[in-house]
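What follows is a set of structures for review.
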Structure P
């Protein structure tokens, strides 16, 4: 069991999606015992043992589904050839297994830790983002520098440096990454100028269209914390596939 827990800690540290299956109840004849654990990775490999055979194979499949859906589940297995939850074996007992996925937290990468970056980082931590701040001033940064190679498809990038030139440099660095979101602060005029520079240098329209600029939802506030809230609201909308429509507004079918 210690090996399983050590591998779980390593997976979490390395941001690898895994699921931990724990036997919590057995009845009758069963190869599994209460407390047995199995750690399953996204590629189907495993560490640990909950009895082997058909039971373990079924649990591995459930674990992969838990990873894909991001939701824990309780699974009941009847160690019989036929009947509800039967897995096609002759033991005759039962096993209840709790399967819990551990998925990497989404990364909120803030380029610019100034008056908007600070409240944005605080809000991001409240929503359990893995917040990383890149800034030329070490006292405002949490990472040494902006590293495009570290950007993954669950990274949400916010470009809010102190001038348009550094925003443009940062955008050039991340425009071809697999980031789930790239947003850049600035007026429409500034944004248009920056995008035109990239367009002139051969960046495709498809890539440019993925940049959210000016950044954030129009919530009306103009204070730094209010702007930070508008930015994070847009990120949450993108992350969860929302539409930013007030819940109190009537649906089209009701209008």
Structure Q
């Protein structure tokens, strides 16, 4: 029997251990399922999910055939990635490259289409508003679980209030963030004399959003319009277990959380 301790990176970083880098390298394994769009078919993440579909078949089939059968479409192109991609890319865009995220999406797809008895799923099924919203609520629930280690339910409700001050914008710059945080801070001061520690300062809160993978920041290479996108889960490695966000950048809320946070549509002022 082998007993393995599973520990979130943020909790490990908060323990204050000496020689953390050596402890991670020599005495632990940093679980990392992330991949990129170009080589995703060679990733452990794709191999795992394709294998889970293929072992349910009665006959032996080739690698990738099961996934392509159930999801026979290409993900929509974006300005950041302007050429055809397989359907798996859509699942990557809406996940944190964790097996449980994509498995949850598959379960929601199956449950929402069980009455139709479909043999495979179309992109229309994938983009169905009820499916997207249910999955978005799942991701927000994951964040709530993560915060429960440090904060109360009241603090979590205060945290959610911030997104109202973005006025529906899922993309914003540093100045926009400062304006939204100021209004947010003024509101919180009217309801409690003790602000949560994540509201200590505007840049503390910005880092907090980054560590939760709620937002990413974008950098642009000189003489290029193509952004280099930074998410905490992508930047994390053995030598940098707690990546830091940059200020004075452009920011964007993670795709999968937009529906649950009511982001992406502007609301009229009363």
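Have a look at P, Q and say which one yields -0.76, -0.82, -0.98 for log10 I(q)/I(0) by the Debye sum over Cα atoms at q = 0.16, 0.17, 0.20 Å⁻¹, for residues 11-106 alone, as calculated. Going label by label, the one that fits is Q.
Here relative contact order in percent (Cα under 8 Å, 6 or more apart) was calculated and came to 13; which of the structures P, Q was it taken from?
Working: P: 13; Q: 20.
Comparing all candidates, it corresponds to P.
Between structures P, Q, where is mean count of other Cβ atoms within 10 Å over residues 35-42 highest?
Working: P: 19.8; Q: 13.0.
Comparing P, Q, the top value of mean count of other Cβ atoms within 10 Å over residues 35-42 belongs to P.
A value of 0.60 for FRET efficiency 1/(1 + (r/R0)^6) of positions 131 and 203 (r between Cβ atoms, R0 = 30 Å, to 0.05), calculated from one of P, Q, originates in structure P. Could you tell me which structure in P, Q was used to calculate Rg and Dmax of the Cα atoms in Å, for residues 67-122 alone as 22.3, 66? It must be structure P, since only it matches.
From P, Q, which structure was mean count of other Cβ atoms within 10 Å over residues 3-10 = 9.4 calculated on?
Details: P: 14.9; Q: 9.4.
Structure of origin is Q.
Looking across P, Q, the calculation of log10 I(q)/I(0) by the Debye sum over Cα atoms at q = 0.09, 0.10 Å⁻¹ that yields -0.50, -0.61 traces back to Q.
The numbers here are math on the coordinates, done by the rules we state, and not lab data. Just so you know, these numbers come straight off a predicted model, no measurement behind them. Cβ atoms are built from the backbone, for glycine too; each structure is taken alone.
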